[in-house]
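Following this line, the structures themselves.
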Structure P
Amino acid sequence: MNINLLEALDAFEKEKGISKDALINIIQKSITSAYKKNYGTKNVEVLLDKSLTALNVFQIWKITETVNDPNEEISLEDALKMDPKAVLGGEIRKKINPKKDFNRIATQTAKQVIMQNIKELEKNTLFEKYVPLKDKITNAEVSKVSPDGADIRIGKLETKLPVKDMIPNESMKQGDLVKVYIKDVQYTSKGPRIIVSRTVPEFIKELLKTIVPEIEEDIVSIVRIYREPGIRTKIAVSSKDPKVDPVGSCIGENSSRISELINEVKGEKVDIIRYSDDPSEFIKNSLAPAEVLSITLSPDKKEAVVTVPESQFSLAIGKGGQTARAAAKLTGWKIDIHTPA
């Protein structure tokens, strides 16, 4: 190894994120393995010299009275020719010139092992880099759009955002920057595989964390969330600090925070409501802004009969039953909405 090769390793370290020490370790082990395999000896050592500019390869023999295996042992007479200080029972080392002493097969074996180990280490390094992103949102660049979804790039990795994980009716084009939720980071034979989505409820939850500092600081909590992608999302929030209004924190001054969220989900309706341990109060909140006159609960069946003014019936039900359906899913109660008899 010369200085130019060390410079190449420095460049490789910057490009691939693999440390120079790890690369040198791979080269050492690969040359050792190739030499042992092709020359039938176990006693070989590859060391980086003190100047850090060369890898030296040594074959090692044990000095014995009787030589049974010339690949492993050497007589004292022959050892003294190599080193006047050699003693019986000790070891003698001979520096090997890989270019001169390695045959073509051994050289090719070493190259193959080096490249194989480097590829494996690169996959491990990438996996360790991306696995902390699991269950979080991150930015991605759209590289291609097709009928079955969008090809996106997250850092150095390419992955697919399938149509089923895109917000209905949203359009993307090459070069767009979008946020995605990372559902999983899988280790495969081809390297890390990232599974992403923009439709799961967790996407909304993680978005709110980036928009609302009180959530990131664990003052405001997202207790429950229900989402129909592209249609409506209902989020129940609570506050650990009685002085902090959880709903107001999420909406923001002049609706700035909720507007940022709605822009990201392409106009999907988002309702922020206050969570309550009292089922009646929680159900009432979940149907807002519709006015609720009364609620009768059947706890054993987890059913609720809700009465609303006739003028509020359509609002409480919502278009296509969206509001009532979302309220039921959010609260976990079957909700039957009526007007006064």
Structure Q
Amino acid sequence: MGFKGEDMKGCRTTLVLMAFVAMMVMFIDIMLVPALQHISSSFPDHSGWVPWILSIYLLVGAVLNPIVGKLADLYGKRKMLIVTLAIYTVGLIGCALTYGNFVCLIAFRAMQGIGLTMFPIFYGIIRDTFPKEMVPMSIGIVSAMFSVGVSIGLLGGGWIVSRFDWQYCYYITAPLFLILIPIFYLKVNDAGIFVKGRKVDYFGAGMLSVCILSLLIALTVFEEQGSSSTMVLSCLAFFIVSLVSFVYWERRAAEPLMKLGLLTGKGAGAHVTAFLFGISMFMLFQTLPYFLAGPEVYGGFRIEDTFDIGLIMMPMAVMGLIFGPLAGK
């Protein structure tokens, strides 16, 4: 396929829009990390469940990623991208307007989890509509925006929380996404629908949801009640049963949610490494603010300013910004 000057201009515009949204999605998620201590003090009756503000986001994103990806193949990537942007924006507005209701905050954070499904759609649009020579660089640029968003989120979010309130982060970003939706509708194209007559494995998605949810509940309750708790043991048993059931179902499903064969063979090591690295980074970003702000008697540094916490954590994001684009190259 030959690309004219107008086509190349459209590709560059699409790339800029996708890179900006990728950066903003990561900014919005990471900006809450320095604010976890403040959110915990805002909801003293639910302090043990505050980590779920991050966990529910990742849970929804992990479950919906394969579903939205398949729906994008069935109905068009551009159409699904607009839908996910709209749902994500509703989640932002909900968090901005949530006052004193922890359950509503968790619910709107769950809606924001669909933001993680935008990235596979971005990569699909790049692969389908960009010239071949632009594909590796474009994917590298969008991926690098992870670190850019993290850097801005740690510093910008930390400064906003230390000077105002954590909800001001949403006051700033929600109107921005309301503007972006029509821009994406007008400027971004896709290459059409490639897959017809396929089905989505909703039953497998349900089992995967139960599997991850039971594990997260077990880990949350473990902090308060210990390993001998009936609740913890029940959730762990439910996790094992649902995990085995999910694997059994996926091996026999005509159109599985996840191709388990990809986890074996030459690529198995890469998948396991990425999985462990992802868990490690998530735990680090979630627990380090508590450690830095914790009292000295518990080994903490008693840092009260969230901007300082973001500044201390920023070198990790800067390293990702430096090495991220090199992967595409």
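State the single structure among P, Q that was used to calculate FRET efficiency 1/(1 + (r/R0)^6) of positions 117 and 269 (r between Cβ atoms, R0 = 25 Å, to 0.05), giving 0.45.
Attributed to the structure labelled Q.
Identify the structure, out of P, Q, from whose coordinates distance in nm of label points 7 Å out along Cα→Cβ at positions 37 and 77 was calculated to give 3.7.
For distance in nm of label points 7 Å out along Cα→Cβ at positions 37 and 77, the value 3.7 is produced by structure P.
Among P, Q, considering only FRET efficiency 1/(1 + (r/R0)^6) of positions 125 and 141 (r between Cβ atoms, R0 = 25 Å, to 0.05), which has the greatest calculated value?
Q
If P(r) over Cα pairs in 10 Å bins from 0, in percent is computed to be 5, 17, 18, 15, 11, 9, 9, 8, 5, 2, 1, 0, which of P, Q is the source?
Derived from the structure labelled P.
Going by relative contact order in percent (Cα under 8 Å, 6 or more apart), which of structures P, Q comes out largest?
Largest calculated value belongs to Q.
If distance in nm of label points 7 Å out along Cα→Cβ at positions 61 and 93 comes out at 2.3 when worked out from the coordinates, which of P, Q was used?
Value 2.3 for distance in nm of label points 7 Å out along Cα→Cβ at positions 61 and 93 corresponds to Q out of P, Q.
Given that distance in nm of label points 7 Å out along Cα→Cβ at positions 45 and 245, derived from a single structure, equals 7.5, which label among P, Q identifies that structure?
This value belongs to structure P.
Can you say which of P, Q returns -11000 when helix-only ellipticity at 222 nm (-39500 (n - 2.57) for each DSSP H run of 4 or more, over all residues; to 500) is computed?
Checking each candidate, the match is P.
FYI, it's all coordinate maths here, none of it is from the lab. Note that the structure is predicted; figures quoted are calculated from it, not measured. Cβ atoms are built from the backbone, for glycine too; each structure is taken alone.
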